[in-house]
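Every number here is computed from the coordinates shown, using simple stated rules; none is lab data. Given the structure is predicted, the values throughout are model-derived calculations rather than measurements. Cβ atoms are built from the backbone, for glycine too; each structure is taken alone.
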Structure 1
């Protein structure tokens, strides 16, 4: 029985050796696959890092554009304010000129009307004087 038992142990040992070899092969394949997956994740990590850098650069550019736009807006505000002040000054000056012109025309028209009425009154008086004579 000892030889049978030893033989059986040898068979079991060989069987375990074969199973162990299979596990080693499987383990090697799994290690290779996990190595490939790890390499893929490293490439993905590198891509994410590159994208993060691009986003930071884009963020910096957006901030710079915002600052530049703010400066442009302030400049435009100042220029619009100057134009508005100039326009207000022009309108005030023009209004004053127009009012003076209207007043002058009114006085001239009034003077012409007085002259016309005086001339008409004079004519009526002359006609009345002629009729009385």
Structure 2
């Protein structure tokens, strides 16, 4: 199966001091054979956090994982922009993070129902078009 990875999940995976690191590492081991997607819009956010908190070597590790195909980058397409706008408008009172809106739109377009994240607020509120809810992993 396919899983969209959120910045919070990957940051915890790369950061051994993060409170969610063990859960992220265990989940990565359990899902090693599954396709892991990283929306391109989250790459800059993740790279910034890795360099800021862990140093440049952490960024190099991420880039190696992307290069080696362990994580696949997924671009936004023009048709996603309309859906991103719809999501942001529909959930304006919750003020969803723009990266989360992009991930939600990509999940719908690709019909992915599983999101690896520790930042669950926005994803718990969101009701996608392609399924009843998004399955938020790892289970806490």
Structure 3
């Protein structure tokens, strides 16, 4: 098979979601849209995964500094949560999280929600511990 010329290749984002889930009928509010709490839960799981990978220890959510809902999520959409560490403190990690819904009917990716979550690294007793240096 001949190689595809570089001018014809599609560039793909190297960004990978920390969490991906399909929105189901049980997750809806009376209007038929997905509950904001369900979406926030997915985002919190994504942030926890990212913060735990960075701290290499258990982390707990201590704050959600910002949450903006841009568009609704519909039943059948696949929601992907993308994370970026914005700040690492002595015991805390601030994670920016963006939720993108791939619409079931069109396959189009639509940014739906973004938020800033803060996690604290803790030991087995739940006491704060220092976040170690990154690799």
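Structure above, values below:
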{"read-out": "If helix-only ellipticity at 222 nm (-39500 (n - 2.57) for each DSSP H run of 4 or more, over all residues; to 500) is computed and equals -38000, the structure in 1, 2, 3", "value": "1"}
{"read-out": "Origin of the derived value 4.8 (distance in nm of label points 7 Å out along Cα→Cβ at positions 86 and 118; candidates 1, 2, 3)", "value": "1"}
{"read-out": "Volume of the Cα convex hull per residue in Å³, for residues 54-93 alone derived as 127 - corresponding label from 1, 2, 3", "value": "3"}
{"read-out": "Which of 1, 2, 3 yields 52, 50, 22 [Cα extents along the principal axes in Å, calculated]", "value": "3"}
